[in-house]
Structure P
């Protein structure tokens, strides 16, 4: 059986400006030192594979490359070295409120966004009522998106993306938003998708969520994959390192 996701020797580097100290004389004279770009690797030499139906949790401190890795798998970011192969479509539950148009209505945004994710017009029409019901936006369908509350925007986005039939589900901290009742709906929806045999690639700082949904973990530290093991082993190692 072919892997759902194959990552080989993956590396991504960024650049940031590094400014030296400026003296009062520099400021007074209007002079400035030229900024020198500093290059650093957010991910380096990362390799692993994910089999269809696996549930993978990615852990690590902030700034260790977790979300970058997810964006590489989603195809919205290109690697500087190595490669990522994804066998099957992805349903990206990342940056949920991105991609919607403020002046368009809820109805128009559902049709546009679902279409951009590959859903046909017939599929959108068939699933439209379920999308609105899940998002709890009945009565707001002709309201411009920009007039929705942040909670409404998140509910709408999750509802649209979770209706996609893609075999690989990418989740980045989205369960940390919304009220408790809606989070429970999200949990149940993800449980349903996993029961269907979907592959889950899940980035989170919430240990409870990681233990609930994932069986295997990837631990990233300083851009390197330091442990690929069961989610229990990975979380134990991460907690030990973090508290040491």
Structure Q
């Protein structure tokens, strides 16, 4: 049997939600940021039209076709083997010709120096303290004038942030510490107010149960009506 990539790649952390239930995470991806405010905020800093993009921690490749529609080429780097196969299948089914799906991690990117213009890492557990090796590697592969975007949860505002605080009552990520980490490394924080928006209540319930322990998920769902959830994002970016 081949050795799983996560066992030999440096700096790999499991992402339980997408790796244990990619079908539910696909539903979540379709609900995230329905008005495209994250991409709008990114484009206000640096557009990727005709440029080379690295989607770091690409998962099942959900965002690859969107980048590939206008980018010159997209490199999708993912350490989780089953997710990477799904990303390959997505590109094949959609006929995305200007994309490469590669094994790698934030600390071991399989690209040469100064080879991309944009790095996009969204919910890739590339989340501040402890990420120094990854930020150095990102700087290595970016061309001069290239921009790195790290997309995280806004831990301070929105319904989802309140849910995260309840999930981490015994301790969790400190917003001051996370924001300070990126600030000290030259990144700017842009806050993006957005939402989850589902078409069906059962999809919302399925996603919440995939993101939180079952007992807490049941509590949150009992308290929350409707199909939308206020969900705010922290977009950290730096031009190198």
Structure R
């Protein structure tokens, strides 16, 4: 999916910082190349370790994606459709496919300064290359895996909600002065989901706000009403078709 993250900047202003959201420049070809090589390295080391019988922590996402999901997508409705198809990746001791990355096996090693599972895998591989033996047994790694998984889930939740908090605070600061442009990505019986691509948010609102004849891909301008960043609450007050 082609969806660059927005850049969030905070400027001190008394007790309440002012939030600014700007569109991030697209990654350079060099950055994309490094990212792809990191994925290849993690996939190759997973296959090699499995062949050697070397216990590692594997990241798996053993789900079935529709055949038409392959490709690079940038339209909000396509991105939302694919997100709904995906499930979370998990850490396991047995190699399994990682569907989103199209890898038969995947063991993270390329971010040992940021993720503890990468550090464990890197140390295990380095010891094996020096001595021909495992530093830790499969059972010893398995014993700490539930703790690592719980911590990873907690960190993932913070990583998801932290930018959302600042985005909601930005909306509250700008609510009286702006309208936002978005695209309808889901229409259910009583609710509508609209994508704000620049802010990378999907917002739900009662269908009555948008009218009876709502269709996927239709563009609206919206005005934000009540916003409570701490409660993760944002309400759309009005909508106008573009």
Taking Cα Rg over 2.2 N^0.38 Å, for residues 106-193 alone as the quantity of interest, name the structure among P, Q, R where it is greatest. R
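Cα extents along the principal axes in Å was computed and gave 50, 40, 37; which structure, P, Q, R, did it come from?
Working: P: 65, 49, 33; Q: 50, 40, 37; R: 67, 49, 36.
It was calculated from structure Q.
Output the label of whichever structure in P, Q, R has the greatest value of relative contact order in percent (Cα under 8 Å, 6 or more apart).
Numbers: P: 27; Q: 22; R: 17.
Largest value of relative contact order in percent (Cα under 8 Å, 6 or more apart): P.
With distance in nm of label points 7 Å out along Cα→Cβ at positions 146 and 202 coming out at 3.2, pick the structure among P, Q, R it was computed from. Display every interim value, and only then the final one.
Numbers: P: 3.7; Q: 4.5; R: 3.2.
Of the options listed, only R reproduces it.
Values quoted throughout were computed directly from the atomic coordinates according to the rules given, and no laboratory measurement underlies them. The model shown is predicted, which means the values in this text are computed figures rather than measured ones. Cβ atoms are built from the backbone, for glycine too; each structure is taken alone.
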